[in-house]
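As structure tokens, here come the structures.
Here, each number is a calculation from the coordinates, and none is a lab measurement. These numbers come from a predicted model, not from an experiment. Cβ atoms are built from the backbone, for glycine too; each structure is taken alone.
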Structure I
Amino acid sequence: MRIDAHHHLWDLDVRDQPWTRDVPALRRTFTAEELRPALDRNAIDATVVVQTIAVPEETPELLALASSDPYVRAVVGWTSLTAPDVTDRLAELRELPGGAALVGIRHGIQDEADPRWPERPEVRRGIEAVGAAGLVYDLLVRPDQLPAAVRTVRELPDVRFVLDHAGNPVVGPDGLEPWTALLTALADCPNVAVKLSGLVTRAGAAPAHPPRPYTDILHTDALHTDILHTDTLRPYTDVLLATVGPGRLLYGSDWPVCLLAAGYDDVLATAQALTGDLGADEREAVFGGTAARWYGIAA
């Protein structure tokens with residue numbers, strides 16, 4: 001299978017997406033029907049749809065979609081990690097229509113002010129509950145939160161993790177070296193995989209100290225026109241391939257957020273160009289096999 005391991009969907013008539021208010025290009029509804037032609041053009045067989053906001057109503061809706069849409073084969077949803085009954089909440093989600101498609105849980109750690117938020121005891125307890133339920137925990141962090149994410153992965157070896165968007169590195173002269181050191185440390189943990197996703201959008205964000213809020217990075221004024229140049233992103237892809245390797249690397253489009261930088265076809269083409277030196281089996285892993293294995297997506 002060819003799998004897009006990371007995309008989003010939302011309907012503003014059903015629920016607001018407050019994070020899009022200052023991002024005009026994303027301030028509209030994005031449906032599975034709109035995405036489908038791009039999947040067909042690029043021979044994508046299955047997708048993983050990922051939560052966008054921390055509300056309990058969204059995940060049941062994504063699960064219901066997975067029960068009816070032949071492309072959406074897996075859902076990374078949300079539940080409150082700090083809730084005392086987090087184990088029961090996870091069990092209830094799996095009993096809903098489409099609940100068998102629930103493969104993981106994610107919280108927008110990047111929106112938390114605390115750079116050590118994943119290390120809070122009540123959060124760690126919730127992440128452990130996710131792992132005990134047989135689910136993956138997707139890590140969505142800012143660059144300054146990546147050290148805490150690495151420690152979390154190392155200290156919870158029984159939980160399977162996926163690092164979204166390669167940890168959202170700062171793409172620029174000051175960002176590569178510290179990110180490489182952290183990814184090298186992360187690669188020593190066999191319980192984590194990394195998504196080759198979101199980098200075209202990150203490449204348009206000028207480095208800032210301290211890191212800006214993610215909504216600022218996404219603002220179209222911060223983007224440049226040359227972000228699809230593979231020379232800009234190749235050093236980061238080379239690090240991913242040399243550290244975690246193709247067997248723990250998952251391609252994701254990050255649609256529709258990627259539209260701030262490029263269309264679906266161009267994002268995929270860029271990822272294929274950046275991995276063009278891989279053998280056929282390694283490319284199959286990055287563009288499908290790893291996601292199928294890590295998220296348990298059956299052919």
Structure II
Amino acid sequence: MSEAGLAATSRASISTTPPSNSIFRHAAYLVAENPVTGLSFGLFILIALCAVLGPYAVPYDPLSSDTSATLQSPSLHHWFGTDLLGRDIFSRVIAATRLDFTIAIASVALVLVIGGLAGTGAGFFGGWTDRIVGRISDTIMAFPLFVLAMGIVAALGNSVTNIVIATAIINFPLYVRVARAEANVRREAGFVQAARLSGNSDMRILLTHILPNIMPIMMVQVSLTMGYAILNAAGLSFIGLGVKPPTPEWGIMVAEGATNIISGEWWVAFFPGGALMIAVFCFNLLGDGLRDLVDPQRRT
């Protein structure tokens with residue numbers, strides 16, 4: 001076969017290769033290269049499976065109580081023991097994963113869209129847009145963030161929706177500042193000038209050129225704030241402003257078991273606290289892996 005034919009064949013094979021395959025190959029390479037990234041992704045998959053399938057696979061009903069089996073230590077029948085009402089702690093810890101995971105994902109997705117777009121617009125356009133977004137961010141940062149979340153939930157009511165809204169509001173300045181700084185650096189870059197000279201509108205440049213290039217650092221922020229969102233929801237539940245009992249939730253379970261530690265029933269608070277720690281640990285480690293996965297420069 002001639003050189004021209006070989007070149008045409010190679011171009012055809014490259015053009016028919018699905019782009020998604022390269023992403024999956026890059027993800028497999030990252031997991032194999034960095035064991036910490038593999039561990040974080042493995043923990044994330046485990047947490048996601050517990051959130052989706054956990055309530056259907058637990059051995060006991062998380063809400064049913066048994067007064068004849070109160071405060072039993074961990075055993076073969078109750079792996080994490082039982083609480084003051086005789087409820088199986090293992091079943092409640094697994095069932096609580098769905099609620100905490102949902103709060104984290106919903107709040108982070110909400111603030112990523114609102115805060116990311118607001119910060120990107122402020123950094124790219126500047127002027128009055130930058131001033132308005134900056135003043136809103138500064139106003140939120142003027143309050144102690146957890147105290148602000150307490151005030152929002154106390155004013156709106158302690159429902160899951162209001163917890164999501166409060167968590168998104170207190171994380172808004174973080175996303176605005178990161179997105180604004182990255183957009184401000186890139187608005188005068190060469191590829192932006194080339195896109196502007198090619199006749200692209202500012203909105204098209206913002207959405208197709210600026211946003212994809214700031215997503216890697218935003219993914220790191222997403223991972224960190226997911227862990228903080230879980231801690232925030234657990235903290236609100238611990239002080240009585242979060243999810244109402246008897247709904248399984250890690251913060252409520254830690255609060256209920258805190259009074260039993262002195263009397264020796266350590267397992268009531270230990271295992272929910274351990275699940276909370278593992279989730280936050282997972283999301284903190286996940287940030288580097290997500291950055292490497294979505295960064296276009298690292299896929300070359």
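Ranked by distance in nm of label points 7 Å out along Cα→Cβ at positions 61 and 261, structures I, II are topped by II, which has the highest value. Please state which of the structures I, II yields -25000 when helix-only ellipticity at 222 nm (-39500 (n - 2.57) for each DSSP H run of 4 or more, over all residues; to 500) is computed from it. Among I, II, the structure yielding -25000 for helix-only ellipticity at 222 nm (-39500 (n - 2.57) for each DSSP H run of 4 or more, over all residues; to 500) is II. Assuming 38, 26, 20 is Cα extents along the principal axes in Å, for residues 181-252 alone as calculated from a single structure, say which of I, II it is. The value was obtained from structure I. To test your reading of the models, identify which of I, II gives 174 for volume of the Cα convex hull per residue in Å³ when calculated. Structure of origin is II.
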